[in-house]
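Read through the structures below before going on.
Nothing in this text is a laboratory measurement; each read-out follows from the coordinates by a stated rule. Fair warning: this is a prediction, and the values are worked out from it, not measured in the lab. Cβ atoms are built from the backbone, for glycine too; each structure is taken alone.
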Structure 1
Amino acid sequence: MNVSLETLITNVSRYNISGIDKIKKAYEYAKLKHAGQYRESGEEYITHPLAVAIILARLNADTDTICAGLLHDVIEDTNATKEDIAAEFGESVAILVMGVTNLTKMSISDKNSLNNANLRKLILGMTKDVRILIIKLADRLHNMMTLQYKKNPEKQQRKSLETFDIYVPIAENLGLYSVKNDLEDKCFMFLMPDKYYKVEEERKSIEESTSKMVQEVITKINDILTDNNIPNTVKFRLKNIYGIFKSLFSNDSLEDIHDLLAFKIILDDIDDCYLSLKYIHSEYKPLTNYFQDYISWPKSNNYQALHTTVLGPDRKILQMQMKTAKMEKISEYGITDYWHGDDKTGFIEMQKALKTEYPFFQSVIEANKLANNNQEFIDLIKGEVFAEKVSVFTMDGKVINDLAKGSTVIDFAYRIHSEIGDHAVAAIVNGESVSFDYTLKDGDQIRIITDELALGPTHEWLKYAKTARARKKIREFLNKQKRNGQSRTRSL
């Protein structure tokens, strides 16, 4: 990255001329406050907040967010105060800077406890302003890009593990795939350097050996669709280094990875996405096990596309992704797509969408209610909120996609409502009766049968429940029974 004020201004000028003067002022203020401070690389400290601001500008961040990126360390590392920032740049910028400022060591003595408190503060900050998390992601990305200057290997690994556990899932849940992939690759490089460089070389080899075939396929797809009066743009994507490494756990070789070589087919509207599927399958034989309709059923981070995997030239396995231009923008920018357009209203729309369209938001709120302390909160975030999810359906077709894989019908019942769980007497999955320890699978349609006269959960149910919410509600019920002089051990 070319880290300079000119680079920042060039990026901002693409979409926001009106904010440049305020951004320059924030840069000069940060440069003055950080004067005499240096990074472990030996560079002046200002290069770090400047790089963070450039990353944010590449996401088309609004003026206040970029200013906060430039100023994100001044309260923690200099004599500047929140009041100083508010007076110079406005209350909004001051709140953002405070949102990414760590708690002081004076209030919490234990290092691990302090770290958990800071992470909880950061994650919950999005409930008021998601831009806090986005600034922190940019901050962590640049820190990972320069982690080689931290000479202690143990610190490098600790920072990489935390990034993998916390920041990679945050980026994915917000739909920021470019940030997610960059963070993954950097973490992989420091945690498993030998494997990283081996996969990197293999990836380069694939890129070189398939370049001609890729251009042929792009031309072929373009010609087929154009001949059928479907305007289109075709782009190519090669899977990132860590993504390849992870996929090798379930595939015998690189050639077996179904989404290693992906073609993004950008179309005018949704009808063209489905119509294009017909013409692509007429040219390339589909592998039916890998078809996904993320248009009808978007991912929890709002990603949409039709995915099909086909046999291409020389029986190469290729993934085809049909999407509209709007879907492609969301796949590139995630929730920050709301920054495209009016500088003043983008954040408002972004925050509204986070609350109504991203299950991640409600899961964090729920984890905060369930956790008795910072450690429990972080454990819930890692173990449930960031866990791989299962997508299931209620009987009326509502999608429930925020339950962690491994959840049971008991977890489903309590996810719908605690009264449903407490009065459950039977469960029907895909038309068949199942026991309460049945593990949910993608696509299951579930009906919980209840009875107002049901005796309620037993201690046995605690073995079935995998989610913190279900376990908590069951314990509350059992404790209430105990206080009333009742006790039950019967299982269903």
Structure 2
Amino acid sequence: MHSFQIFILISHLLLTLTLGWYLILNMQWYSYKLERVLFRHKKYIWHLLYFLVPVLAYYTTGKYFWIYFYAGFLPALYLWYKKIDKKLVVTARVKRFFLFLVFAILIEDALCLSSKSCHLYGVILPLLFALLASYLFEKMLFLGFKKEARKKLASMKDLQIVAITASYGKTSIKNFLYQILSSHFNTYMTPRSVNTLGGLMKDVNDDLPPQTKIYIAEAGARERGDIDEIAKFLHHDYAIVGNIGPQHIEYFKTLENIRNTKMEILHSEKLKIAFVHESANVKPNEQVILYGSNIHNINATLDGISFDLLLDGKKEHLNAPLLGAFNAVNITAAILVAHKLGLDLDTIKKAVSKLQGVEHRLQKIEAGGKLIIDDSFNGNFEGMCASYDLANTFQGPKILITPGIVESDDETNIKLAQKIDTVFDTVIITGSTNAQILATHIKKAKKVILRDKSKLEEILAKETRAGDLILFSNDAPTFM
């Protein structure tokens, strides 16, 4: 084997691994759903530049391809990766994918070397093999983990499970319920925004303490049937369905589909009671209790919120050191479950008065004489508008940083732009997904379009002063 052939073999290995790296990075971004990577990606230009062009060039340009590969493609890919904000997380699944890919490359190269007519090593077949092998292997692991998790849940005889779903607010409800219950019950909640069947299974197997008495689990969905699977896995005793709206409308197509998917949370065989927000437009019955209309006189300021709640036929007044009028709904859902589990109202009120906000959800920060409100994990129309109403109570210049609503329709983003125009003096629009529609419909406020978020600090230093309010409203990774 001469030196040029060795160079080609090594280069072919590097090329295929690089393409595999781009592929698995995108798969990780989109929950390992190939259909979403192919048909629901927000930046198809990336697929063109970093996958299709190099593959086509490899098969059509002969030996000149390697000049482009080393001098053009690899440096461009490196610079692109430095700018994106959601890097590849090297999990066990990613490692297994690369093991399958290396195995396929080596087998293909060995077969090619043994054939006199083979002059070009393929890159598509190893990638397809690695994807298929990875899918089948992960499926087998998934079924094993699911069986193990079900066995563990069944062994915890005194465990009561609360499942929470909503278009938005489910993580806040989960955190508030945990804070209310944890001083009186041995309580555990799913971490961060873990809300898929796979994530819940891993949480049960790895982290759910065996002595837990109340397990609070968050349930999310991207398509019909997702929450049904979670309900039939958890067999929860109580359910909360929070606010339902057009979040992820691009996946579900209609609000009715979203509603029907969220209501799959009722499919637990052990379900006792479900507390359902009135936005679900369902009829109450012995198992379904509606809430929302029982909340009155909400007062939200930059110091906290207060509201009246009709409970057991009596009006109760509550205060919480949380920002945002919408949190009255989230707190109410938590109160209803806590009360059903036996906590008295005085205990609940005391816990509510000490509630801590969820990180990046209307989190108040003071720095350099500026009031900063971090609401970067809030990505729905109602919640974002509520935060704008809150900002409007501030006497001074108001600056907004937002990409708009990423997984929604143009109509909703137009309404958001109109709301923004009534409150803010300066709007920094991040990303490209909604840049044009927001810039077109924001008429009064000064607009700054920031496509490279690495320059945000520089822009803020230029556009803000001491005495300003700065609101981070929603955030979206670079690939959205």
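Could you figure out which one of 1, 2 the value 39, 35, 22 for semi-axes √(5λ) of the Cα gyration tensor in Å was computed from?
The structure behind it is 1.
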Rank structures 1, 2 by distance in nm of label points 7 Å out along Cα→Cβ at positions 115 and 227 and report only the one at the top, that is, the highest.
1
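Upon calculation of distance in nm of label points 7 Å out along Cα→Cβ at positions 75 and 339 from the atomic coordinates, which of the structures 1, 2 produces 2.0? Numbers along the way, then the final one.
Working: 1: 2.0; 2: 6.7.
That value comes from structure 1.
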A value of 14, 36, 31, 19, 0 was derived for P(r) over Cα pairs in 10 Å bins from 0, in percent, for residues 219-322 alone; which structure in 1, 2 was it taken from?
2
Assign the value 20.8, calculated as mean count of other Cβ atoms within 10 Å over residues 19-26, to the correct structure from 1, 2.
2
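Assign the value 18.4, calculated as mean count of other Cβ atoms within 10 Å over residues 11-18, to the correct structure from 1, 2.
Checking each candidate, the match is 2.
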